[in-house]
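What follows draws every value from the coordinates through simple rules; no lab data is involved. Just so it is clear, the structure is predicted and the values come from calculations on it, not from any experiment. Cβ atoms are built from the backbone, for glycine too; each structure is taken alone.
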Structure I
Amino acid sequence: MQHHKQVERLMLFAQVAESLSFTQAARVLGISRAHLSEQVRRLEHDIGAPLLIRTTRAVRLTEEGERIRQRMQGVRSELLALERDLEHDLEHGREHPRQGFSGVLRITAPVLFAERYLIGVCNAFQARHPAVELRLDVSYESHDLTREPFDVAFRATRTPPDNLIARRLLDYVHCCCASPEYLAAQGTPHTAAALADHRCHRWAGQSGWPLASGEVSPAGGLAINDHRLLKQQALDHAGIIRVAHYLVDRELAEGRLVRLLAHEEGEPNSIYMLYPQRLPQSGKLRAFMAAVEAAMPPRSA
């Protein structure tokens, strides 16, 4: 198995061994009891021996569990002391005691969010911390952060997974929009039914637009599997599009596009920043996540 997972599980077990309670240990660690129990179970499987004796009223250490607890005491003390030292350096304006952050951060994010926000954050972060290598996986695939070696993920969802720590960054809706020139030539639709009289370009693979009043199936436009090209269709006065608001917020603010049918936009979605429930977090990861949060607009559509 991956060594970092083994170390992480040993650290989690050490907290359980100290508390002799999964509930108390989970509270101290800031993770769910179910996740903690599963990680200890996997550790026992990897070691090939039970570490805990579980009853309905108590948790006791086996002989092997006590042996590992004793060996982990010194390891935990050293790691926690190192974490405190790094936090002290951060509080006093030094990212690292000697030479700054270094190493690799592995990031996965959906294409639109990466294009609109994340690329700028990555460039600014790397300019400040040139020794950090940022590896950015951009796709619409949802990776399993408990099994794949990503440090942080960004995901569009209303229900973030409960086995990861989730920070809500951005709320958004999908909005219909078109250029003023197109609307001047073709008229402005004020109802969902009026979309039938317009060229409406949609995301390929999407049969219709799920509006607040129900799904409509606009025709007469292109089906495109690239949101940037969809936006360009609207900017080229070629019709109406429906995309995530944050993809076109600058064009709307500049007046290059006009927002349509706001009453049909429905419930908002959210972008979450997700990361595994690990101890301890690296200083560079904490700094990167803080940089992302600082770059986000107020949470509104």
Structure II
Amino acid sequence: MSKLDAFIQQAVTATPISGTSLIASLYGDALLQRGGEVWLGSVAALLEGLGFGERFVRTALFRLNKEEWLDVVRIGRRSFYRLSDKGLRLTRRAEHKIYRANAPEWDGTWLLLLSEGLEKNVLADVKKQLLWQGFGALAPSLLASPSQKLADVQSLLHEAGVAENVICFEAHSPLALSRAALRSRVEECWHLTEQNEMYESFISLFRPILPLLRDCDPAELTPERSFQIQLLLIHFYRRVVLKDPLLPEELLPAHWAGQTARQLCINIYQRVSPGALAFVSEKGESSVGELPAPGPLYYQRFGGLPGA
């Protein structure tokens, strides 16, 4: 067994992998910018080398369809799964967080949201969506974010049907004042200690692959191995970064591992992306034939990919 195969096997067995989560990673990374639709048999062919069989694939696709994250089109005996409107919307939001190259700049402005008159279950659902977008809970009905744009948040509130029940404020926090107290409050409200531990686990898992990629014979880094490394990389990184509120550097604690994890992900992704792209082209098939070539946004990931 090659060292690359040994690493891939170790990553697959490092922690239990959910079928729905892995295939969501596949669609977001490999298919979103290539039409967002693929034959069931293609998904099985892409994942077969990682040890995931057709039953694993069928079950995961069925669940994603039931959750209205994927739509299915049947042509003869073949089933083609494509991102639904809901799946496309959520995947695009995730794409922005996953593939950014740099930390956001900050001018000290906070966006505050105060909810009024929402039923308990509606409030819980909206709050869950906003926390996923990077808001922190300062109080049960008061959420804050130093990085979210008002227009983006208003769009989300309108989609949820609660725009009339959420009051939006903008406030400014001079960094020269109460810096220690502010960082302490931020660390508590955004659970940054737990987030940092997740980043450190990601770094421990994927740091060993960099010297292997640098030193291996080019022929050893086949398109299939490239794809497997890239999918696992994004799958594990996605699980961490989507929980990250992406706070400005001024608010982060000392020894924050997020930047190190992002740079590690970028370095690996840029090395394997050409081969991974070729493997998806080889195995992928949509309802109209070959998958389309990736759009320009694909090559803008992480600040620029080979082939851009």
Structure III
Amino acid sequence: MNRNSWFANGKLLITGEYLVLDGAKALAVPLKPGQHLTVNTSEKGILNWTATSPEGTWFKAKLKLPTLKVLETTSKVRADRLVLLLQKAIDQSAHLLKNIQGFDVETKLDFNPEFGFGSSSTLIYCLAQWAQIDPYKLQQQTFGGSGFDIACADARGPITFQRYKDTIQIQHAKIPSSISGFLYFVYLGKKQQTSKSIRDFRKNASFTSTDIDTITSITNQIIKTDSLDEFEMLLLEHEKMLSLILKTPTIKSSSFSNYEGCVKSLGAWGGDFVLVSSREPKQQFSEQMKKRGFHIIFSYADLVLR
């Protein structure tokens, strides 16, 4: 029996944001929530696409096959992105949508698409599995990025990721409970578009090969330590360095003033989730964050595959 469903883990980037694009070693974690893709045959010559999340249906499109002409949709922008993905996948695949039958495709996110957990990367990975093609190549031909998120899609725990041109190195990593037991992910409520963040970075940032080496060194030290104090110190060093490169204040100085623990931006700066350390019990920590206006909070154990 042919397979008709696939799953990809969500992701969060702990270190190496932006500079991972130019060869820095990054630490990333796969998430328990991800995206499911299910395909069934249906009306001849039609592709019905439905995207759902815990909040309900967030996108629908009806496409004509084999042209991929959009017949109906709830969002032209999203439909255009879907058509781009499908066309590039078809170009690489020996079988995807090559016959004249129709399909009902449903994608189901386990998380709110505004969370920045990888609604695009998980879709790319699942679509590549359906098409039996290279997900990294599909990503490069469509939305771009380093590929760390694709690596997280089928990872079983934290990884380090490093890319130089077309060479990718992925290694298993471990964040011990002496550290992870004090880590939380706090939602800032400002969705960042990765492709735009990359364009802005390319346009405005200034860095050297020494900066790339320094971030790699920080990542290497982070995955070796079992000390929360050292972990926090290294993340602080990372934040200060990226702040200078991006010419942007750290998230702690702009949104978490007077907070005693460590606050680290994750992925594109300015939105989505931040990593926060706390030695307080979860209930106390959550109350403290709510007083600051942040109401969506996950512990490391809640969210990360390990």
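I, II, III: which one has helix-only ellipticity at 222 nm (-39500 (n - 2.57) for each DSSP H run of 4 or more, over all residues; to 500), as calculated, at -12500? Checking each candidate, the match is I.
With respect to FRET efficiency 1/(1 + (r/R0)^6) of positions 146 and 250 (r between Cβ atoms, R0 = 25 Å, to 0.05), the largest value across structures I, II, III is given by II. Looking across I, II, III, the calculation of volume of the Cα convex hull per residue in Å³ that yields 136 traces back to III.
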